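What follows is a group of structures, each given as C-alpha cells.
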Structure I
Amino acid sequence: MVGICADTRYWSLKQDPVGMFYEPYLQTANLDFGATYEVRTRLKPESIAPALRLAVQSIDPDLPLEDVRTQQEQIDATMQQERIFASLTAGFGVLALSLACVGVYGVMAYSVAQRTNEIGIRLALGATPRQVLSMVLREAWWLSFGGIAVGIGAALLQARLVKSLLYGLQPNDSFALAGAALLLILVGLSAGWIPARRAAGVQPMQALRHE
C-alpha cells in the first residue's frame, strides 16, 4: 500500500516539517526498539486504556504496553519546557509592568508637586481644571511614549536572541508589539491619572502659598 499524507512536525513542534515516509511494520527488519500505535476513538482516554491492554495481552501476554497517553498529553509533555519558560517570562513581565506603573506615578506625582505654584498661577489666570488635567496627562503620555519607543527599539535589536524560544510567534510580530505598546500607554496614563486629578483639584490661593 502506497499513499501520501500531509506534512507534519514529527520530532519537534518548533522545527519545520521534514521529508519522511512510513512503512508497514511487517516489512520492518528490526522491531527491537518497539513500535508506536495511534488509536482514534470517541471514548474517554481512561476508558480506552484498559481495553487496549486487554487487546495486547490477548495477542501476547508478555508484550508490554507502555506510555499510554493522549495526543494532547504528548504535545503538552513536548512543550513543557517552553510552558515553564513562558510562565516565568510572563511573571517577570507583570513585575516589570508594575514597576513601570509605580515609576510613572512617582515621576508624575513629583512633577505635580514641583509645579504646584505654576498650576496655581494657571488656575488664577483662568485655566480650567480640565485644562490642567489635560496638561498633566499629556506629560504622562510623552513619558510613556518615550519609554515605549526605547523598549520596542531594544526588543527589535534583541529579536534574534529570543527567536529560538518562541513558537508560533515571530519576534518582530507587529500585532504583538502594537498590543504591548497599547497596554503600556494605558498603564502610563492610568498611573498619571491620580496626580493629574490632584493637580486639577488644587485651589489657586493654596497653590500660590505653596513653597
Structure II
Amino acid sequence: MFTASQDRKIKLGIVTLLTLAGIGAIAFYFLRHPSVMDVGYRPQQPVPFDHRLHAGDLDISCVYCHSSVETSAHSTVPSTETCMNCHISVQRESPKLQLVRDSYERNEPIRWIRIHKLPDYAFFNHSRHVNAGIDCASCHGEVEKQGVIAQKQPLTMGWCLDCHREPESHVIRTREITGVDVDPVLLSRPLSQGPQHCSACHH
C-alpha cells in the first residue's frame, strides 16, 4: 500500500509522537510533584520561633504578630519591636533571643526566610480572604500545632481554583485564634464561590 520511503516516514512520525507524548506526561507528573511545588518546605529561621508555644500554649492571636492581614494584600512578618513588646521583660536573657535583642538595639530588621511565595504573575490578597471569613489554616495549616512552619499546600492555580469552585469542601472558617474581626452573620452564611476568571488573579 505504501512505498518503503513512505513506510519509514510513517513509522518515524508515530515514534516521534509517542516520544513527545511520553516526555509531556513525565514533565506533567514531575511538575506537579510536591517536592517541585515546595510542599513541605521548612527552612531554618534565624530565630527559633515556636508557633506551638506562642499561638498554641500562650494563645497569642495571628493578627498580633501579622498585623496587616486585615488591611493589606500582604501579610507581613512581625517587626522586632513587636517581639520586644513581650521580650523586653520575658526571657530577656535567653541566648536564643540574642539576635532579636541585637536587631532591636541596632534598629536593623531580622532577616526572616520567606516560606510561601507565589509567582510574580499571580496576585493574592490576604485581606480579601480573611475578611470573607476564611481562616489562615485553610492555606497555612494549624500553625498553633507547628513548631517550625512549613508550606502545607501546593499554591498552584489548580489548588486555588478547587477552593474557589467548592469552598465548602476546602475552606476552614475563621477561628478565634486568628484574632480577625469577622461579622458573625457572615460566618453563619454558606460560603460563596470565588471568582474563576483570569483577571481575578492575573492583573
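Observations on the structure shown:
- With mean projected area of the Cα convex hull in nm² computed over the structures I, II, the top value is the one for I, the highest of the group.
- Identity of the structure behind 16.4 (criterion: mean count of other Cβ atoms within 10 Å over residues 48-55, calculated), options I, II: II
- At a computed -10500 (helix-only ellipticity at 222 nm (-39500 (n - 2.57) for each DSSP H run of 4 or more, over all residues; to 500)), which of I, II: II
- Highest-scoring entry among I, II, by distance in nm of label points 7 Å out along Cα→Cβ at positions 8 and 192, is II.
- Parent structure of the calculated result 3.0, given that distance in nm of label points 7 Å out along Cα→Cβ at positions 16 and 80 is the read-out and I, II the choices: I
- When FRET efficiency 1/(1 + (r/R0)^6) of positions 64 and 112 (r between Cβ atoms, R0 = 30 Å, to 0.05) is computed for each of I, II, the largest belongs to: II
Coordinate-derived values only; no laboratory data. Owing to the predicted nature of the structure, the values given are computational and were not obtained by experimental measurement. Cβ atoms are built from the backbone, for glycine too; each structure is taken alone.
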